[in-house]
Structure formats: structure tokens, C-alpha cells
1. By the measure Rg/Rh (Cα atoms, Kirkwood Rh), for residues 291-378 alone, tell me the structure among I, II, III with the highest figure.
2. Thinking of I, II, III, which structure, once Cα extents along the principal axes in Å is computed, gives back 124, 63, 51?
3. Compare mean count of other Cβ atoms within 10 Å over residues 187-194 across structures I, II, III and report the one with the greatest value.
4. Looking at relative contact order in percent (Cα under 8 Å, 6 or more apart), point out which structure of I, II, III has the largest value.
5. Have a look at I, II, III and say which one yields 0.20 for FRET efficiency 1/(1 + (r/R0)^6) of positions 195 and 307 (r between Cβ atoms, R0 = 30 Å, to 0.05), as calculated.
6. Matching task: 3.3 is the computed value of distance in nm of label points 7 Å out along Cα→Cβ at positions 139 and 323. Pick the structure from I, II, III.
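Throughout, read-outs are computed from the coordinates displayed, never taken from laboratory work. All of these numbers come straight from a predicted model, not from anything done at the bench. Cβ atoms are built from the backbone, for glycine too; each structure is taken alone.
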Structure I
Amino acid sequence: MKILVSIVAGLSALELLAACASGPQQTRSASAGPSVDIVDSRNMYLYAQSRLHNLEGDNEGALALLQAAIQADSDAPHLHLAAAGIYLKMNRIEDALREAETTVSLDPKNLKAYTLAGNLLAGLKRDKEAIVYYRKAKELDPSKEELYMHLAISYVKLFEYGEAVNTLKELVAAVPDSAIGYYYLGKTYDQMKLPLEAVQYYRKAVELKPDFEQALIDLAITMEVQGRYDDAIAAYKNLLEVNPSNTNVQQHLVQLYIQQNRLQEALSLLQGQMGKGEGGMDARRKIGLIYLELERFDDAIREFSEILKLEPEAQQIRFYLGTAYEEKGDLDNALEHFSRIPETAFNYFDALGQISFIYKEKGEPQKGIALLEKAIASNPARVEPYLLLSGLYESMEKYEEGLKTLRSVEGRFPSESRLLFRIGILYDKLGKRDESILRMKKVIQLVPDDAQALNYLGYTYAEMGTNLEEALQYIRKAVSLRPNDGFILDSLGWVYYKLKRYNEAIVQLERAVELLEDDATVIAHLADAYAAVENHRKALPLYKKALKLDPDRKDLAEKIRKIKAETSDK
């Protein structure tokens with residue numbers, strides 16, 4: 001310990017010099033205690049030793065030395081501040097806070113002490129008290145960005161958004177090039193659910209610091225939430241220019257491409273990841289699923305098979321592989337892979353359902369029925385096999401058998417919303433709408449946010465032409481839960497149509513047709529809405545398209561004939 005020896009030697013010499021320099025008139029008697037200079041020298045020695053122990057990781061030793069120094073000179077603010085730092089390292093937060101507050105009382109202009117006290121209080125979720133210290137620190141040094149940040153964050157935690165915004169606006173006024181200040185303004189407005197303002201400040205942060213990655217991410221996410229998907233995609237692309245290997249951003253962009261059905265672009269991005277050795281199995285899984293969606297079944301089969309070579313117990317991948325074979329029409333291979341999913345797997349019942357439907361496709365529905373009846377016998381406490389058997393009967397248009405299967409266990413599963421929902425649908429298909437409505441209302445009582453049940457009940461009322469205002473409330477809630485569901489948007493448009501609010505109907509039905517461009521019913525609904533406002537120029541081609549998609553719809557042929565007759569008369 002050469003350093004320690006030299007410090008000790010230096011301090012001893014210092015004590016000697018202090019004693020010599022004091023002169024006879026300043027020398028205290030033994031009974032009067034040591035001189036002030038000697039006390040200071042000893043404290044310097046203790047403080048220096050404490051710092052050495054601290055550097056060596058000996059917090060207990062460092063603290064003991066500091067406490068000795070404080071006992072000798074309790075009014076030295078730097079000693080209390082050093083003690084606060086050691087207490088913090090030891091995770092003795094309350095002790096650290098006490099020492100920081102003592103420092104402030106001894107030295108009212110100690111910026112570090114105010115900041116530390118504020119941080120400790122904020123960490124203890126005592127933000128109201130933290131704000132007092134942060135404000136004082138900000139007064140002492142208005143140029144320190146982090147003080148505004150700490151203060152604003154504490155305001156946000158107390159939901160005092162106005163104060164947070166004012167604090168951050170003070171910052172950007174004092175430091176106009178503060179990218180972090182503009183960023184936190186954006187974050188605060190984001191939390192206030194004001195996306196337009198959030199985007200404005202995120203943009204300013206990025207303008208000041210083009211490689212500000214987190215600001216770019218939050219800008220893109222906020223645009224995505226606003227439904228500004230093209231802008232969000234552009235922002236994510238900018239991010240990847242800044243940091244091409246940012247996997248978090250790549251995942252966001254892939255998901256957004258998939259959500260927007262821009263599957264080829266998602267595929268290209270994922271393949272690029274794989275080419276760089278990035279992405280791993282998750283990227284490969286997504287590639288396989290995109291191939292499946294693009295109906296490139298052989299490519300999907302190849303990807304899923306490669307994953308299974310490396311992870312043979314990946315049962316969800318095996319399920320995807322079976323699905324790819326089924327979609328390709330290779331039912332034997334599909335059966336093989338679905339059958340290899342064990343009963344202990346989380347997706348066992350999904351596989352069982354696929355197997356039973358494949359038997360139906362092969363013209364052997366009794367095999368599927370027998371398989372599901374066996375599953376019911378083996379799993380009497382599970383509702384899934386009952387739902388699957390009922391679904392198989394429903395696909396065979398044996399609605400009574402399907403209903404009987406579910407009704408037999410309705411009392412056993414009184415709170416099972418899936419069971420009640422399917423019973424409601426089967427009653428509807430059997431023309432028993434009152435029973436159907438009763439079950440749908442039970443589903444909504446059990447699961448108030450069940451978008452499917454809300455939509456089904458609302459659409460049923462619309463079709464019946466009754467309780468239309470109630471139907472509107474149900475469907476509006478369903479839309480709020482699933483804003484990009486074309487079928488729910490169609491229901492909303494159809495209720496507006498039934499209420500004779502045709503222009504509102506057109507807006508919603510246009511959105512529905514964008515999402516379901518090959519659905520004859522949705523297209524016909526939009527045509528009806530245009531016909532109601534006598535816009536035959538738009539209604540006629542829509543009726544024709546709907547009829548082409550569903551040639552059995554005689555009502556559409558009649559509507560086309562009427563429009564042609566009316567327009568020819570004019």
C-alpha cells in the first residue's frame with residue numbers, strides 16, 4: 001500500500017507543520033483538546049482513507065472512517081455528501097437520504113446534494129417531496145438538462161401533465177438545441193393521449209439529433225397508433241438506415257407490413273435478416289407463415305420442416321406444417337403431422353379439430369366423429385372436444401346434432417362463453433333467434449369486451465330491423481375493440497343503413513369493402529347504401545361485382561335490372 005503510506009506520511013508531516021506554524025500563543029493545553037488545524041488534518045486523513053476503502057469496494061470500512069470524521073466535524077457538508085454516496089452503494093436508501101438532506105441544510109447551494117435528495121425521494125415514490133429538491137437544483141443551475149428531466153418525470157408520475165409540459169418548455173427555451181427536452185415533451189403529450197402534439201415534438205427531437213433512435217422509434221409507434229401506417233413505415237425505414245441491425249425496429253416493421261398485408265415487403269425484410277445471420281427461428285417461423293398466407297405451400301413446407309429438424313418438439317411449428325400440407329391438398333401428410341402432436345401439447349385440441357375435418361374432406365366424417373367422441377370420453381372436464389364435435393356437425397349442416405352436443409353440457413359449463421356463443425349461432429341457423437339473442441346476451445354479461453358477441457347481437461338486431469339504437473351501441477363497442485375488422489365495420493355500416501343514416505353507412509361500408517374486397521354480402525351492402533342516396537353510377541358496378549362473386553343471389557340480379565330500367569327511363 002505505497003499510496004496509503006505516502007498519504008499517512010504526508011498527513012503526519014502536515015500535522016507537524018501545523019503545530020510548528022501555530023506559534024506559542026495558539027497552542028492549546030492538553031485539557032483544552034486538539035487544535036482546529038489538527039482536527040482538520042485528521043479529518044482529511046480519515047476522508048482520504050475512506051475514499052481509498054471505497055475505491056477498493058470496502059463500503060463498510062469506508063463508512064466507518066467517514067462516520068469518525070463526521071463525529072469530529074459534523075458541520076462539514078462534503079463528509080455528509082460522501083456518506084450519502086456510500087449509503088446509496090450499500091442500498092441503505094433512507095440513510096443516504098438523511099445524509100443528503102443534512103448536506104443541503106449545511107450547504108444550501110450544494111447542487112449535487114439537492115439532485116441526489118431529489119433522485120432518492122423519486123426512487124422512493126415520494127415525488128411531491130422530490131419536486132421541491134429538483135426545483136431548487138434547477139434554480140442553482142438552469143443550464144442542466146437532466147434537472148428539468150427529473151422534475152418533469154416526477155410531475156408526470158403525479159399526473160400533473162401541465163406542470164411537466166411547462167417545465168420541459170422552460171428547458172427548450174433555456175437550451176433551444178435540447179433534443180432530449182423535445183423528446184420528453186413528445187413523451188408527455190403521448191401520455192396525455194395527444195398524438196398530434198407528440199408527433200410534433202418527436203419530429204423536432206429527430207430534427208436536432210437525426211440519429212436519436214428512441215425518438216425515431218416513439219415517433220413511428222405514435223404514427224402507427226394514429227393509423228398513419230405509411231408514415232410509420234417511413235419512420236421505421238429511417239431508423240434502419242441509422243442502425244440497420246436494430247432487431248426491435250425490424251420486428252416492428254415486419255409486424256406493420258404483415259398488418260397492412262404488405263407480405264412481400266415483410267418477406268424481403270425477414271429474408272434479409274436471415275441472410276445476415278440475424279432473426280433466428282422466429283424470423284424463419286414468420287417467413288413460413290407468410291409463405292402460407294401467400295399460398296406458396298411448398299416454400300412454407302420447406303421452412304417449417306427445416307425448423308423441425310432443429311427443434312423436433314416445436315409442436316406449433318408441426319401444426320403449421322400440417323396446415324401447409326392441408327392447404328396444398330396433401331391430406332395424408334397433413335394427417336400424419338397433426339397426428340404426431342401429443343395429447344400433452346398445448347395445441348392438441350387444435351390438431352384434433354384439424355384431423356376430424358380432414359376426415360370429413362376425405363369423405364369419412366364418421367372417423368372424425370368417432371375420434372372426437374373418444375376425446376370427450378377421455379377429457380370429460382374439457383369443453384374443447386364438445387366444441388369441436390359440434391363444429392364438425394355444423395360444417396355438415398347437421399345443426400340439430402351440433403346443438404344437442406352443446407346443450408348436453410351447457411349446465412356443466414355455465415360460464416363458458418365459447419360454448420354459449422356457439423349455441424347462439426346454432427339457434428340462429430335453426431331460425432330460433434330469441435334463443436340466439438338470449439345466449440349472446442349471456443356471453444356479453446360474462447365477457448363485456450367480446451367483440452364477436454357484440455357484433456353478432458348488433459347485426460342480428462339490424463337484420464331484424466328492431467332495437468336499432470341498441471344494436472348501434474353494441475357494434476360501436478365492437479369496432480372500438482377491433483377497429484380493423486371488416487365484418488364488424490360492415491355491421492356498423494348496415495346498422496346506419498337501417499337507421500336511414502346513409503352517408504354514415506357509406507363511410508363505414510367503404511372501409512369494410514377495402515378490407516373484404518371479395519365478400520359479396522359486404523359489397524352488396526355498400527351498393528344498397530349508394531342506391532339509397534340514388535348514386536346509381538356507384539351502386540350498379542358494385543351490384544354486378546357482388547353478383548359475380550355470388551351468382552345465386554337473385555335479389556342482386558333484380559336490383560341491377562331495376563337500376564338499369566330507372567337510368568334508361570331518364
Structure II
Amino acid sequence: MDLIIIATYLVSITFIGIWAGRRELNLNDFALGGRRIPWWAVLASIIAAETSAATFLGAPAEGYRTQNILYVQLTLGTILARILIAWLFIKPYYHYNVYTVYEFLEIRFGKTTRTIGGFIFLLTRVLASGVRVYIASVILVIAWKFLTGASPTFSQYVISILIMTVITAVYTMIGGIKAVIWTDLIQAVIMFGGAVVSLLTIITLIPGGWEGIKLGTGGFAGFKVFDSGMNGSGDLFTALLGVFNQEYTIWAALLGATFLTLATHGTDQDMVQRMLTATNYKRSRISLILSGIADIPIALTFVLIGIFLFAFFRVAPDPQLPAAPNEIFAYFIINYMPKGIRGLIIAGVFSSAMGSLSAALNALATSAVKDFYIPFVKKDASESHYVLAARIFTGIFSILLVMVAIIASYKVLHNPKTTIIPMALGIIGYTYGPLLGVFFIGMLTRNRGNNTGNIIAMICGFLTVLVLSGSLNTILGFFDFPLIPFPKIAFTWYIMFGSIVTFLVGILFRSSLQKTKDADS
């Protein structure tokens with residue numbers, strides 16, 4: 001029964017993707033869907049793209065690990081950021097009729113800044129999305145363990161990663177952005193439906209009903225909705241350090257998550273490309289803001305799954321329970337979910353993974369063609385040639401994502417306590433802060449910033465994050481060099497510090513008069 005449901009889903013989603021994206025005549029169709037996608041489909045695509053397997057399996061891991069819903073605080077910042085993006089970023093992107101957001105950087109500063117921005121995106125997205133592919137492979141590996149009784153091996157992760165990536169790459173390569181968006185719509189419904197069914201099923205399976213839930217959670221004694229992160233003791237500096245070195249506080253939500261979302265949804269081609277498929281910037285704004293509001297019930301549902309999983313296994317201990325928090329939900333799905341429901345939930349995991357993966361592949365291919373292939377390799381080819389190039393790049397990036405996912409699986413196998421959310425979001429923290437800072441210069445000033453200044457500013461922003469994250473000391477310690485006595489901040493703050501430093505350094509440099517005139521025109 002479960003296998004029939006899963007197989008039906010995989011075959012259907014592949015067929016729908018290929019059918020929806022037929023007749024891709026030019027790069028505008030392949031990358032932007034001819035800008036004819038309805039706002040509600042764009043909304044679903046944004047939700048599917050951002051709700052990856054890192055959310056489906058990683059957010060329950062956070063709930064299981066902390067036994068509270070502090071993670072949900074971050075949605076406050078995501079909503080605030082989307083409002084800012086809707087009014088600051090989206091209209092200029094439509095005004096300049098860009099395919100990639102990095103084209104805006106060339107208009108505002110020059111080709112060098114555009115090239116660096118595009119490279120940062122390609123590198124960061126390959127790393128972050130590769131980690132997400134690994135996360136999705138966990139469910140297949142645990143299913144194999146359930147069927148055979150054998151402990152997961154490295155080769156099983158590799159096979160699972162290949163299956164997931166190949167299926168997604170096929171319909172993305174053939175169908176382009178239209179295939180991505182229309183399959184995203186279906187996947188968003190399956191994903192959230194699967195999450196709700198999971199939550200209700202877990203609650204009903206906890207032995208003892210409500211009394212069992214209270215026993216398993218300790219009567220919700222440590223349950224928190226908000227946390228300031230300030231312990232009330234010590235001086236102001238000590239209190240601020242307490243705020244910055246905690247991941248999930250109200251300040252991280254209102255400030256850290258705002259900057260994080262400004263970067264991921266305002267400067268990341270992966271997300272922005274969905275918004276650019278809407279018929280105009282006003283409808284794109286609607287899709288973006290509503291997706292932020294939808295984040296609240298989505299995040300809450302997944303974190304509650306983790307909390308109730310903790311209650312379940314506290315009341316009914318399982319000696320075979322995985323050591324890695326990231327695998328707890330997948331283990332429960334395979335071993336405890338009723339047949340039929342189990343197949344639906346696994347399809348939900350696949351939906352979350354394939355939705356974000358297809359979005360990443362299409363955005364990577366679009367940026368590779370528009371930001372690198374056309375400017376540096378072949379400027380005057382036919383539209384059909386560029387569509388073919390985009391499909392080839394889709395295949396190339398599929399291979400790169402597989403390689404990163406395999407490395408991530410190897411890391412987690414050798415360190416089971418590695419958690420997914422910090423890994424996935426920490427990667428983008430190092431590079432997207434400097435990138436966001438440059439976009440701030442371009443959007444918020446008229447005559448500040450140039451190619452040279454932007455390079456210097458981004459280096460400063462990157463080094464700031466490298467020091468404050470503790471990574472520089474890790475590198476120094478490896479080579480037995482003296483450590484730098486700097487405080488360490490949590491991953492939710494990386495982008496804020498990186499972007500602020502980049503902006504402050506970048507505005508010290510003046511734009512050329514010609515670039516200012518070009519942008520104005």
C-alpha cells in the first residue's frame with residue numbers, strides 16, 4: 001500500500017512536470033514562464049521552495065531537542081522582511097526587466113559586482129541545497145533499515161541521494177520554471193497535508209492520551225513561546241552577548257531572521273525567480289507577503305511534531321531510537337505510522353525535498369546562463385541554444401548537488417548529533433550577509449558604491465562573520481595558532497552582522513556618474 005502511494009506520487013509528479021513545461025520556446029519561457037504565472041501558483045511555489053526537507057525533518061528535530069516552540073519566533077522576522085522586500089526589491093527587478101537579480105547589480109555598479117554576486121549565489125546554493133538533498137535521503141535509508149533490519153550504510157545514503165536527484169532533475173531539465181511551479185503547487189499541498197496528518201497521528205498514538213502527553217512533556221513545564229535571551233544578571237555587555245549567542249530568541253526573530261529572510265528572499269535567485277514569474281510586481285508582492293503569513297502555521301506544525309515525538313518516546317521508550325535528532329521523525333514515520341498514512345507522509349517528505357530541489361536547479365541553471373554563459377561565452381546565439389544550455393547546466397548542477405549531499409551524509413554518519421537547521425542556514429550566513437549588504441547599497445542609495453568598494457566591503461563582511469562565528473578560531477586552532485578573543489554569535493545573526501559591515505564599508509565609495517545615470521534611465 002505504502003509503496004503504491006509513493007510510486008504513484010513519483011510517477012505522477014514527473015509526468016505533470018514534463019507536461020506543464022512542454023513547448024519551452026525561449027529562455028524567457030524556461031526561466032520565467034513568460035511572466036504569465038498566476039499569483040496563487042507563485043505563492044504555492046514560494047512555500048514549496050522554502051519548505052525543504054530541512055524543514056520537514058529538521059524543524060521537528062529542533063522541537064524534539066528543545067521541547068518548546070522558540071523556533072517559531074523566527075517567522076515574525078520572515079514576515080517583516082517580506083514586507084520590506086515587497087516594497088524595496090521587487091519593483092526595481094520588474095522595472096529593469098531582469099532574469100536574475102544579479103543583472104540589477106550590473107546596472108547599478110558594473111559587470112564585476114554582478115559576476116561576484118552570481119558566483120556567490122552559485123556557490124552558496126550548491127552547498128545549501130546539497131545539504132537539503134542529504135536530509136531527504138534520510139527517509140529512504142530508514143525505510144531500508146525497516147525492511148531489512150540492517151543498520152544504515154554510507155552506500156545506502158548515496159543510492160537514496162541519486163534516486164531523489166535524478167527524478168527531480170528530469171522534469172526540471174525538460175520543463176523549466178513552469179514544471180517547477182506547477183509541481184510545487186501539488187507538492188505544497190501534499191507536504192502540508194502530510195505534516196498535519198503526522199501531527200494528529202502522533203498525538204493519537206501517545207499512550208495514555210492527554211495524561212500521557214503531560215507525562216511525556218513534563219507537564220509542559222519548560223514550554224516557551226518567546227525568549228528574550230537576557231538572563232537579567234551582569235552588565236549590559238554581558239546581557240547582549242547572551243542575546244547574540246542564542247539561536248532562538250525574540251531578538252533573533254525580529255532582527256536576525258529579518259536580515260536572514262531579506263537575503264534569502266530578496267537576493268537569492270532561487271526564491272526571487274519564482275516572484276519574477278508573476279504577471280506584474282503587484283501580484284508578486286501579494287504572493288510573497290502571503291507566503292510569510294503561511295510560514296507561521298507551517299513552522300508551528302513541524303515544531304509541535306518534534307515536541308510530541310519527544311513525549312511519545314519518553315512515555316514509550318524505544319531502544320532502537322536513532323542518536324541523530326534529524327532522524328527521529330523519519331524513524332517514527334517508518335516504524336510507527338499506520339500503513340497508507342505512512343505512504344502519504346513519505347510522499348510529503350519527497351514533496352518538500354523535490355519542491356526545493358527543483359527550484360534550486362532551475363535558478364542555478366538560469367543564473368549560470370544569464371550571468372556567465374551569455375556574457376562570457378556566447379553572446380549572440382539563438383534562443384533555442386540558450387534553452388539547451390540551461391538544460392545542460394541543470395544536469396551539471398544536479399551532479400554537484402549529489403556530491404555535496406554525499407559529503408553531508410558522510411559528516412552526519414561520523415557525527416550523529418549534527419543538527420540540520422544550523423548546518424543548512426549556517427552555510428548561507430557566511431556569504432549572503434555580504435551579498436545583502438551590496439544590494440542594500442544599490443537599493444537604498446543613489447550614488448554610493450562601486451566595483452572596487454563592493455569587493456572590499458564584501459571581504460570585510462565575510463571576515464566579520466568568520467570571526468564572530470568562531471570559524472576563524474577553529475581554523476587557527478587546527479594549525480596551533482593563538483586564538484582571537486572575540487565573542488561567538490549564533491547562526492541566526494550571521495547575515496545581519498555581515499550585511500551591516502558590508503553596507504557601512506561600501507557606502508564609503510562613490511558610484512561613477514555614468515552608472516548613476518544608467519540606473520536612473
Structure III
Amino acid sequence: MEYPRPQLKRNSFFSLNGVWQLNDLSINIPYPPQAPLSNYHGIINDTLVYQKDFILPIDFYHANNQVLLHFGAVDQLTKVYVNNRYIGSHSGGYLPFYFDISSSLNDGVNKLVVKVTDSLSHDYPYGKQSRESHGMWYTQVSGIWQTVWVEAVSKNCIKDLLITPSLTGINLKVNTEASRYTVTIENNDFKKTYTAKDTDITIDNPHYWTPDDPYLYTFSITTDDDYIESYFALRTVEIKKHQILLNDTPIFLHGILDQGYYHDGLFLPEHPDFYKTEIMNIKKLGFNLIRKHIKIEPELFYYNCDKLGILVMQDMVNNGEYRFIHDTVLPTLGFINFKDTRYKNTLQQNIFKQHMIDTISHLYNHPSIISYTIFNEGWGQFNSDEMYQICKELDPTRFYDTTSGWFSQKNSDVVSRHIYFRNKILSTNLERPLLLSECGGYTRPINNHLNSNKKQYGYGKTNSEKELTDKIEKMYQEMVIPSINNGLCGCIYTQISDIENEINGLYTYDRKICKVNQQRMSELARKLYSYYEKKSGLS
């Protein structure tokens with residue numbers, strides 16, 4: 001099994017994945033009970049009680065050790081007990097958390113109980129989850145849905161890293177109570193050692209990270225009683241007038257929307273190796289960016305984006321009520337003015353704000369992530385100018401699409417538009433990059449690869465590989481390429497795969513069939529990049 005936290009890797013690792021008991025029936029963790037891969041055949045209520053007996057390796061019981069129990073993600077409200085002792089609780093379903101269970105362990109068999117409540121409360125981030133799958137709403141994911149694991153660490157262990165890259169080196173902050181440590185960077189012919197005093201580290205002959213050349217530097221940190229391995233990349237992201245710059249060079253963001261649903265595991269693929277397969281399939285189609293839509297993935301996903309070279313625009317996960325008339329119908333008809341300071345659900349606001357802050361903190365070190373979307377199409381939107389300021393203070397190294405689609409206020413790094421059903425040349429009078437952050441969504445049903453017989457959903461039907469590819473090419477030729485002349489710097493096509501009844505993917509839900517002509521899509525991307533480079537004076 002792959003180590004679940006590649007940016008802070010230790011030798012100490014004990015997985016608790018496998019067969020558990022859920023409400024007295026067996027379940028295969030880490031898959032949620034709604035997923036076929038979970039092999040769970042019981043009733044799924046709002047309350048879930050998991051049990052797992054485990055025996056830790058003997059070296060975990062060293063006197064100076066702390067034993068930490070990690071959960072990749074559990075949806076929504078979690079209480080944890082070890083050997084009938086209450087350990088702690090957590091709220092929210094998308095971010096990792098851990099507890100120190102040292103004082104509650106037995107020498108032999110230990111009993112872990114995890115009590116989860118998932119009422120699909122809209123106070124908490126819930127994304128596209130629904131009690132019943134329909135249209136653009138998908139199957140609910142409850143309870144444990146990521147790896148559960150244990151590690152033994154010293155009491156003065158390295159708790160966290162904060163890596164801020166530039167084009168000449170990094171600023172490294174190490175969160176530890178150890179009085180001294182050394183940092184060793186070793187790549188090919190390059191090897192240097194630094195001490196705790198060296199927070200700013202300069203790299204000789206720097207090798208930049210790009211989607212075409214995703215170069216990663218590996219390093220280790222050693223203290224008197226801890227050792228971890230990690231990595232970083234040298235890359236910068238900046239906004240200059242109508243351009244987005246990667247490493248001081250203008251780049252066109254040719255993106256694909258990815259909602260992270262899988263036919264057999266729902267929020268998880270069958271194996272983490274599938275992340276590599278999916279990313280490479282996306283790159284073969286010519287895309288250089290994934291918009292991770294209203295979902296936060298396991299860290300192994302982002303690690304593979306870093307390693308294989310795909311840019312990521314990460315969405316915050318929505319909470320609050322989705323209002324179909326207000327959030328979709330009226331904006332589609334052109335009513336896009338909305339004052340978002342009137343939204344007054346204080347509990348939902350506070351939960352969203354904290355989750356937003358925690359998301360940025362959790363993902364900070366991943367070089368592939370170049371941008372965040374704060375609100376999407378008005379869903380749960382409130383005080384967006386203030387949320388932008390909070391994000392920008394936390395992480396000024398990335399750009400922010402504050403209000404993706406419509407309902408823009410004052411503060412955003414880009415002008416963001418969503419266009420479906422028609423091709424329209426875009427323009428803006430603002431001194432910001434113009435981003436077509438959603439478009440396309442054309443359907444092509446593939447017999448024997450449809451999720452159900454329910455009503456199918458999408459934004460314009462096609463019936464063959466040629467017809468779908470023709471329609472996509474036409475959209476880029478009539479809307480995307482002409483809009484580059486007006487400051488367009490990116491376009492995100494909806495979407496990489498079908499999801500349940502939404503069949504507008506470039507792949508089927510089971511990922512077995514690519515519905516477009518891959519060679520033509522790759523050639524379209526080449527022409528798109530070439531045109532943008534010419535207009536930007538790069539060729």
C-alpha cells in the first residue's frame with residue numbers, strides 16, 4: 001500500500017484499511033458504504049457505528065513514542081473511541097485529522113469504535129452529494145472514505161512543514177519542538193545540507209517545475225529522534241494585467257473539469273494507481289490543468305499531479321442551500337447582479353470560512369495547485385470580497401477565482417465566466433485575466449456503459465466520436481480562440497468523465513471508453529497553445 005502522506009513521510013506506518021464492522025456487518029475500508037467496492041450490504045442510516053480490532057507492532061510501544069491515529073476523511077460528524085475511552089471528535093467530511101491514542105492502548109488487542117453522523121446537513125461542506133442521484137447531483141458518501149492508519153512518533157517529532165517556493169529556492173518552516181535539525185537536499189548531482197537556521201534555501205542552477213517538465217527536489221529532515229522525507233518544486237504563479245504567468249512566462253490554462261467520482265468506489269478509485277492513469281489520459285488529450293470541482297481529494301492525488309505535471313485549480317467545497325432559480329436560472333437569463341453581504345446564516349458562514357482556511361493550510365505545499373475557486377455559481381456565496389482577502393493573506397502565492405461563473409463582486413484575481421448551450425466571444429473591460437471557467441458539457445451516451453436508466457443529463461447531445469469531437473472543435477474555434485484576442489487566458493471544459501446520470505464526460509463513468517478522438521483533441525490543444533504563444537509574443 002502506498003504511504004498516504006507523501007509530503008511528510010516516515011518509516012512508521014500501520015494501515016487499518018481492510019475488513020471492519022459497520023452496524024454489525026462487514027465493510028471494506030476505506031470505501032464508503034454506498035460504494036460497490038465497500039462490499040457492504042446493510043441499511044445505511046444517518047448514524048453509522050464502525051468497529052475494528054487491531055494489534056500494533058511491538059516497536060510502537062516505545063516509552064518515548066506518541067501513537068497517532070489518522071483518518072484521511074470521514075463524512076460528516078465523527079466521534080472516536082479506543083478501548084471504550086473517548087478520544088475526540090471531528091466535524092466536516094473532506095479534510096484529514098488525527099488523535100493521540102497513546103494513553104488508551106492495550107499491550108495486545110485494541111478495539112477502535114468510530115461513531116459517525118451524516119444527515120447530509122447543509123451547514124457543513126457537502127459538494128454534489130444528494131440523497132438520490134439525479135442530474136448534476138450524485139450519490140451521497142457517508143462515513144469513512146479515506147485511509148485509516150497509525151504511526152508512532154517521538155514527542156518532539158516534526159509536526160508539519162511550510163514550503164514557499166521561488167525561482168531561486170524555497171523558504172522552509174519546520175513545525176517541531178526539536179532544538180536542532182538538519183535538512184538534506186539530494187537530487188542527481190546536487191546535494192547540500194542545511195541547519196535549522198537556514199529558513200531561506202537557495203538552489204544552485206535551479207530547475208523549474210512545469211507541466212512539460214515536472215521536476216521535483218527531494219529532501220529529508222533529521223532531528224535527534226525523528227526522520228522524515230519530503231519534496232518541493234521551484235515554480236511561481238503571478239497575474240500581470242490580462243495574463244497568468246507560470247515561472248515568469250505567460251501560459252494558457254487548457255483545463256478539464258474533474259469531480260472525482262468513480263463508478264465502483266464513488267469518492268475513491270479502486271486503487272491509488274488510477275490517479276496516475278487518469279492524469280496521463282488527461283495529458284494525452286492535450287490538457288495542462290485540472291479544475292478539481294467541489295471536492296478535496298486524498299493527498300496521493302495531488303502528489304501524482306505534482307509528480308506527473310498537471311496544474312490544479314482547486315475548488316472550495318460548498319455548503320449552504322443550492323437555489324435553482326437564484327443560482328442557475330436567473331444568471332443564465334442574464335441576471336448576474338447580486339449583493340452577497342445580505343446572506344446572514346452565521347453558523348454556515350463560520351463553518352465555510354474555517355473549512356476554507358483549513359483547505360488552504362492542508363494543500364499549501366503542492367506545487368501543482370496554482371489557484372483556488374472560492375464560490376461557484378452563487379451557491380452558498382456570502383461576503384466574497386472578505387473571503388478573498390482572508391485567502392490572499394493566508395496564501396498570496398496563488399491566484400483566486402472568487403466567484404466562478406457569475407455574481408462577481410469587487411475582489412478577484414480573474415474575470416470568471418461560465419458559458420453553456422452557445423458559443424460567444426468573451427471580453428472584459430477590467431485589467432484582469434479573463435477565464436472561461438466552465439463550458440462545453442456535450443453528451444454522448446455509450447450503450448452498456450450508462451449508470452442507470454434514469455433521465456440523462458448534459459448540455460447538448462451527440463451520437464458518435466466524430467460528432468462529439470467536431471462539436472468541441474467548433475466551440476474552441478468559434479468562442480475560445482477568438483476570445484484570446486480579448487484577454488482570455490484559460491478555458492475549462494466540462495468534464496473528464498460521465499458521473500452517474502450526467503453523461504457529458506470525455507470518458508465513460510467506468511473510464512473504459514474515450515468518447516472523443518484523442519489525436520484530434522491533442523492537435524486542437526497544440527493549435528490553441530501555439531495561437532496563445534503567438535499572441536503573447538512568445539513565438
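1. On the way: I: 0.99; II: 1.19; III: 1.04.
Biggest value here belongs to II.
2. On the way: I: 124, 63, 51; II: 72, 63, 45; III: 68, 59, 47.
Answer by label: I.
3. Numbers: I: 17.5; II: 22.1; III: 11.9.
Evaluating mean count of other Cβ atoms within 10 Å over residues 187-194 on every structure, the highest lands on II.
4. Working: I: 3; II: 31; III: 13.
Ranking I, II, III on relative contact order in percent (Cα under 8 Å, 6 or more apart), first place is II.
5. Numbers: I: 0.20; II: 1.00; III: 0.60.
The correct label is I.
6. Values: I: 6.3; II: 2.6; III: 3.3.
Label of the originating structure: III.
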